[in-house]
Structure 1
Amino acid sequence: MIPRTIFSEEHEMFRQSVKRFIAEEITPFHGDWEKAGIVPRETWLKAGQAGFLCMTIPEEYGGAGGDFLLSAIMVEEMARAGATGPTFYLHSDIVAPYILHHGTEVQKRTWLPRMATGEVVTAIGMSEPSGGSDLQNIKTTARRDGDDYVINGQKVFITSGHAADLLVLACKTDPREGARGVSLILVETDRPGFKRGRMLEKIGCKAQDTAELFFSDLRVPATNLLGEENRGFYVLMKELAQERLIQAIRAIGSSEAALEWTVEYAQERKMFGQTLADFQNTQFKLAEMQAELTMQRVFIDRCIDLHVAGILDSVDAAMAKLVSTELQGKVMDQCLQFFGGWGYMWEYPIARAFADARMGRIGGGSVEVMKQIIARSMLKPAGGKT
């Protein structure tokens, strides 16, 4: 096996701490959370207490001041354990950077310390019933009225929407424009005019609460604007590379775990006087998956390395997400097949991993959007100009 070289000894010690936390505080309760459709706040507080939230946020704002490798380890180990319920990655590595990189000093000091402790849980409101991945044509509006913005509209498929205390909400502040009319606004969920809809029932990631959100003449002070007015789409595009890399890390982590479960099962399962692993077809399929996952792991580790150095571009991130999530679907399907009827039973981790994996090709931008991003980087526009 090709050794991984991006992590130091200190990083690996941190990995062991993460594994212990998951084994003690997440895995024993995850089945109950799947039935409830939500993770209790107590788990967020424990994660904050253990230092597992907002790890890349500077210490002056309550974070650990660590590098992205800490986040990558957390994402990997959560994925390997099938811990899809607690959306620590969304909170710490998607929402928190929006506030850190684009927020005012007051916004940073108000929210980041409480996000690091788990006292405040966050979500991001982008998707709408008519939009999906088309962020340029969102319908939710934020109209300036004196010192306030008045927000009207709705969002859907919002991860952690039921648990969230704070939203980073994408709104149209200039409805006449497309991408150039989008702004990001911080919205506290205890404000009048905010309503949570039904808890959406999904085919996978069942412990991860997913909501419809409604805004009816909801007022927030103009100081809740995140970044510049009508520059929200630019901010979104700037931060999406990390989000897509995180999706790739989750995909490869869960795929590697599924292959490990399958290898172990194949060597124990008795069939026709021998084990499942003794069949040549089994050996060939396992070898194919191992080779493909190793190749993808090397690429993702390289992307992580580039991201830590600050030079991972959006096209590379799109390629990582595209290939890793499609490979994840392929691996989960093949691994489940080896488990036979037991693989279709929810009590087996492979069944949950199979269902959870389908979201990877949609979340953070669909694979079709990733293909568009990659293709545009390859093709010259009409007229031959680059």
Structure 2
Amino acid sequence: MNDSDNPLTGAGLDTLAVRAGCHRSPEGEHSEALFLTSSYVFASAREAAERFSGEEPGNVYSRYTNPTVRAFEERIAAMEGAETAVATASGMSAILSTCMALLEVGDHILCSRSVFGTTTVLFTKYLQKFGVATTFVDPTDYDQWEAGFQHNTKLVFVETPSNPLCDLVDIRRLADITHAHGAQLIVDNCFCTPALQRPIEFGADLIIHSATKYIDGQGRCLGGVVAGPKETIDEVLAFVRSAGPTLSAFNAWVFLKGLETLSLRMDAHSRNALTLAQWLVKQPQVEKVFYAGLPDHPGHDMAQKQQSAFGGVLSFRVKGGQEEAWRVIDSTRILSLTANLGDAKSTIVHPATTTHGRLTPEQREQAGISDNLIRIAVGLEDVEDIKKDLERGLKQL
């Protein structure tokens, strides 16, 4: 289909979130069909051979070709402004698949030290076993980024905003530095989603999501996705085909439904988070609040340039240490104590002993993960009720 024949050419984000990737079967279904099948029947041995070899397009085996999964991939790619995408079983399998497809023994990754704890473990404990080294730098220090490049640096990996301190990176600036060194920039866009930020527009090469988070939006399913140029994504798909970290058709169908309301939800999450952050700043028991929507956040101006809103995740330090942080967390009655985020239900967690608990004390210190830090993914409840729930614990300090 030529672009001139595509009714979605030039369509707005919200239209793409509802319509992109819709390919009706002969049954004429309105909602996207859910294809629960492991394999497909071919009309002839020749057709089977041509499908397996790639000479003829079409479905082969649901480990790497499924119409429902493909619809999700097409929709994410359209929303991110990417050429194509490949879905995986989780956000971490999306990162792993990308690294396994694009790296080899002797290569080097340059990574922000402000990333999800499991990402750090994947790079330092597992990829290192296969001869891939990683250097971690302060995400907002561009001299460190520049100095961190080696002759064998192939990938640069960054979260912006970061988990959990909401560090902001100038994507355009980092992309320019990365490309000058002949490497590719990967942006984990989980916190913002394409509803708030489209990193490809600022020069990023690849976008990674944990679809488990805001793309689902209700904490139901695990999934991940990588979006970018077709030539690169084809390499990632080849790994997924061989290794099998496959997204299930059912989960893809759930994510398709989640995308339909993504912009509405992200606006609401962002409004609630900003209101809560402004309230937390005024609480005497709170030492510091990390949220880019606050004017004194060092990334505030950058967030206004490359995001349409500030997102739904914030963190704060209480006065004291782990005991005081746990006391606040354990006193809540509405917030869910869980490490997941991006849910309609607000969640609260202690990063130092959960999401970043496998890091060494030195790694946590470098990443700013202190014992008195609490992360909240602000949900869709009445924000006044969230305040009251937190106030219950804060008053005990």
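Of the structures labelled 1, 2, one was used to calculate helix-only ellipticity at 222 nm (-39500 (n - 2.57) for each DSSP H run of 4 or more, over all residues; to 500), giving -11000. Name it.
2
With mean count of other Cβ atoms within 10 Å over residues 119-126 computed per structure, which member of 1, 2 shows the largest figure?
Answer by largest value of mean count of other Cβ atoms within 10 Å over residues 119-126: 1.
Which structure, out of 1, 2, was semi-axes √(5λ) of the Cα gyration tensor in Å, for residues 103-182 alone derived from, given a value of 24, 17, 10?
Of the options listed, only 1 reproduces it.
Looking at distance in nm of label points 7 Å out along Cα→Cβ at positions 71 and 303, point out which structure of 1, 2 has the largest value.
Biggest value here belongs to 2.
All of the numbers you see were taken from the coordinates with simple rules; none came from a lab. Being a predicted model, the structure only gives us computed values, none of them experimental. Cβ atoms are built from the backbone, for glycine too; each structure is taken alone.
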